[in-house]
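Pasting the structures here.
What follows is calculated from the coordinates using simple rules that are stated; it is not laboratory data. It should be emphasised that the depicted structure is a prediction, and the values quoted were computed from it without experimental measurement.
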Structure 1
Amino acid sequence: MNNIINVDKLWKVYVMGAEEVRALQGIDVAIQKNEYVALMGPSGSGKSTLMNLLGCLDTPTKGSYVLNDVDVSSMTDNELAQVRNKEIGFVFQTFNLLPRLTALDNVALPLVYSGMKKSARLEKAAHVLSIVGLGDRLTHKPNELSGGQRQRVAIARALVNDPAIILADEPTGNLDTKTSIEIMSIFEEIHKNGNTVILVTHEPDIAEHAHRIIRLRDGKVESDEKNENIVLASDPSHRYNVAE
């Protein structure tokens, strides 16, 4: 199988005084290239901890995590930072845009660490912003954009380094229903264009856009199933069975 992610017996234990919190307890997960996966679970299920590990924002207590054939389980912080910048594009619920920078400069920022010349960085950032429908908002700062437009900037920033994986944490949590559907249609296109998309959400209607749903509970995988009735964001009135 052409897996981009292999997680084997992954544990994350936090020591808080005399108490141990077992946030993850022996998780096994494999995700293939170009899969569209939703991670679901109630508060305290371990989904945020797993997201942090998959995003190379943290390291496991024990177990292995192989990303694109590289074991990242025991990497240093600097090594993890390099992997994040190269392999993973993040989209957060709160957008995480720098308020004093324009949309163009926010999107170009990750390219600074790649050694690309400024003119080339800005050209690429402008191209990606046009892909997400913001070609006419390049010079606008975050406070001059709507919530949906800010999330589009965040998605463009996640795409600008051509990452292997797009990792989205509650990307529609701060958006109204109409805007949420628009954002999910962008993720649909990102997946169609070949990216692996991992969506972390507690909202069943958002998870239904994914092709596979992994549910966590108490730090363990409760279920891991194909989504038999995918909702098309481009046509929310239509569901299609994966067998179609």
Structure 2
Amino acid sequence: MKNKVLLENLGTRPYVAAVLNKASIEAAQSAGKLGADILELRVDMLDSCYRTGEKVSSVIRQLKKEVKLPVILTIRSSNEGGMAKIADGRRLDIFREAISETDLVDIEISSDRINSKVIELAKTRNKKVILSFHNFEKTPALSYLKDQAEKARDMGCDILKIAAMANNMEDVRRLLNFCSIWEKTKISVMSMGYLSEISRLTGFLFGSCLTYGFIEQPVASGQLSVKDLVKYYHILYS
């Protein structure tokens, strides 16, 4: 019930997702103690899961037993920042195996070989869908961001996630501006790079419902720690 309440309230205040690059109970417990709202399990960083066959469903079940937080299941494509090159068929198999245990799934808009199947799996089991877009070189024009967002909406996303490199302040402004005008789904945006902290701390003012932080070490350029995000959010949005 707590998981359901948390997800229904998404958007009423800034939520912090703790990115787990290790499937350790200790890291998840630290995330809970620090004040994270959601755990993101990055399976592409866990070779025990995608290489040796450890059941991801078992990992999620154990995490949720120890830490009463919802879990995002992410198997990031290597084309959009994934740490391992995992075949789409293998990614789909993992989603199928673990879908019953997770609360949300994250799949890239560009993963058109499998994303419709992942969305169908999630919808039939009443799981939330994050459709994501990453650009590690630049922040695209507003027209392109809108095209990606419309595509994600039409595919049935619950949350649109956009992460884009900010090469200057105009890039940050453009991303936050798009966030403020997009109203057709919930949205989570974050800039990457040396200017990223601005978007990660102020995004909620522009409508961003969720941001991501690390426990031990950053997994994206400019990512802040869960500890700092929670601390600053308590100050900014008390």
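Among candidates 1, 2, the computation of relative contact order in percent (Cα under 8 Å, 6 or more apart) that gave 20 used structure 2.
Of structures 1, 2, which gives 27, 16, 15 when semi-axes √(5λ) of the Cα gyration tensor in Å, for residues 37-180 alone is computed from the coordinates? Working shown, then result.
Details: 1: 27, 20, 11; 2: 27, 16, 15.
So the calculation was done on 2.
Matching task: -8500 is the computed value of helix-only ellipticity at 222 nm (-39500 (n - 2.57) for each DSSP H run of 4 or more, over all residues; to 500). Pick the structure from 1, 2. The read-out was computed on structure 1. Taking mean projected area of the Cα convex hull in nm² as the criterion, the highest value among 1, 2 goes to 1.
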